Structure P
Amino acid sequence: MLNQQIDITDLRNRFIYQLKVDCQGEQEIGLFMSGGIDSCAVLFGLLRLKKRVTVYSFSLPGKLSTDFKTSEKISRKLNCNFVGIELWAEVNLDLIKELMTKYECKKKTYIECLYPFLASMPYVKEKVILTGYESDDHFLLNKEALIHYKKTLELNQEYRRSIFKDYSTDQFEKLKQIGLAFEKRIKSPYCSKPIYDYFYDKTWYEINRPKIKFPLIKMFDEMESINELFYHANLQMGDSRLREHFAVLLNSSVNKNKRTRMMDVYRDMYNQYHSI
């Protein structure tokens, strides 16, 4: 049963309002979609606003990821355009260099999460692109949050304050910069004051019981029609094979210092590019 303190109508109203703001008057909207609840909620909100949505999803060549296949199934079921983007079989070192030099990406998570978005941008036609970026941090679902910040509201709030600066995150701001380089505006309703304020005074237990992200599941009745299709793993995990895709660099000429961790390889590459 939904916690009595969780006002789904309030969340829905905030969400729809923010999506309307994010669309900036455009009718043709692009959506980077995974197979998860976060981007599905964005899709349903856009359809409520009568937007014409084109869904984009990416995968490595060979075996399509479950995220990709789920996104395609949901798009077809809801009569949305779907564009599947196949990334390169080998790591594009030029893209990694661009992420490090132009967008100042140094952390492993930044590089490996933003790489497929940078690779996909040439295929996007719409001026405004929505994503489900940074939903997890409202719900405190990463390893650090679950271990150190889950137990009390005060800890929940401390974590949210540490992640969100001006209602956005550093990684998402870099994604927005990537979009602007292609004359696109990338938005996420989860990086906004209305959504931040809604979750700020909610405990982990209130918003993740009886199911993880339960308020998002209940926000749109239409969610029930695709509930059986839901799937989503961390972008670097699951069967996307992105982690393995980048790990081949450990045994390549790029790894000049014989590092055993990709985070160290990236640091070496970053330092090399910035010493030129």
Structure Q
Amino acid sequence: MVESMESGQGPMEKLYRIIFRIQHTTQLCEKYAAQFTNPLKHSRELVTLVETRWRSDYDAIVQALADRIEINKLVTKEKALWKWKLTDVDWEYLKHMKVLLMPLAFALKKVQAAKIPTLYMVVPVFNLVMDRLEDADFGREQCLEDTRSIILSKLWTYYGKTDYLRLYMLSVVLHPLLKLRWMAEENWEQELIGQARELLQGNTQGEIEQYLEEPRRGKDQDVLEYWRSRNDLPGLQQIARMIMGVPGSSAESERIFSASKEV
């Protein structure tokens, strides 16, 4: 899990123990479901926390915060759960933990929702996550402040690598929703914006100016279909064909390799 608990009594560890006990005790499962007396709020199975999956932490926290009243009722009634009772301070910590993980969960959802998560998504997703993490407020939770610093440091390490790969820059410019205007909106240095323009000007015979002057397309625009239809920009179209279909992550191929051991 995200939080390491030497004492075994931190908020995340308490939540983990409560969920584990409820899920593995038939009577507690039934009693937990019985706490949902509001007809507008239905009982649901608790999210299982998986130590190697930060997303399970986030999902469990979101659900626990939504069902705080029901969880507190059950813990108060059941002696077997008393040692893991979540205090008001613990619940406040979980709220801040949700704030910490929310940008990562949002980015993951964005990538998973993409029809084809290709190269052009990498830089915008990095920007989105880092901006939201930098703006997040964790109150006085120094532990979460330190965790944020570690996450941002790692993100900056990988984000910095994109500066040396022209493909990332070109993929942003050649996305009809983004273009150079997106770079300006994200406060990119003028030198980098100029470099991006120069990279495409060389062999496109003025096509880049026509392309950039056109209105940006909407969010639902299929970028691959867009470039398949742009026969009027043959130079840019050729470049787009080479880079716009490049996967933005090796995760899918890694999953395939992992699954191959079961064959």
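One of P, Q was used to calculate volume of the Cα convex hull per residue in Å³, for residues 104-151 alone, giving 69; which?
Q
For structures P, Q, which has the highest computed value of mean count of other Cβ atoms within 10 Å over residues 32-39?
Top value of mean count of other Cβ atoms within 10 Å over residues 32-39, among P, Q, belongs to structure P.
Quick check: 15.0 is what I get for mean count of other Cβ atoms within 10 Å over residues 128-135, calculated from one of P, Q. Which structure matches?
Clearly, the read-out refers to Q.
Quick check on the output: 27 is relative contact order in percent (Cα under 8 Å, 6 or more apart), derived from one of P, Q. Which one produced it?
Source structure: P.
Taking Cα Rg over 2.2 N^0.38 Å from the coordinates of each of P, Q, which one would give 1.01?
Values: P: 1.01; Q: 1.31.
It was calculated from structure P.
Supply the structure label, taken from P, Q, corresponding to FRET efficiency 1/(1 + (r/R0)^6) of positions 88 and 136 (r between Cβ atoms, R0 = 25 Å, to 0.05) with the calculated value 0.40.
P
For helix-only ellipticity at 222 nm (-39500 (n - 2.57) for each DSSP H run of 4 or more, over all residues; to 500), the calculated result is -19500, so let me know which of P, Q that is.
Structure of origin is Q.
When you work out FRET efficiency 1/(1 + (r/R0)^6) of positions 16 and 248 (r between Cβ atoms, R0 = 35 Å, to 0.05) for each of the structures P, Q, which one comes out largest?
On the way: P: 0.20; Q: 0.60.
When FRET efficiency 1/(1 + (r/R0)^6) of positions 16 and 248 (r between Cβ atoms, R0 = 35 Å, to 0.05) is calculated for P, Q, structure Q comes out on top.
Read the figures in this text as sums done on the coordinates, not as results from a lab. Quantities reported herein were computed from a predicted structural model and do not represent experimental measurements. Cβ atoms are built from the backbone, for glycine too; each structure is taken alone.
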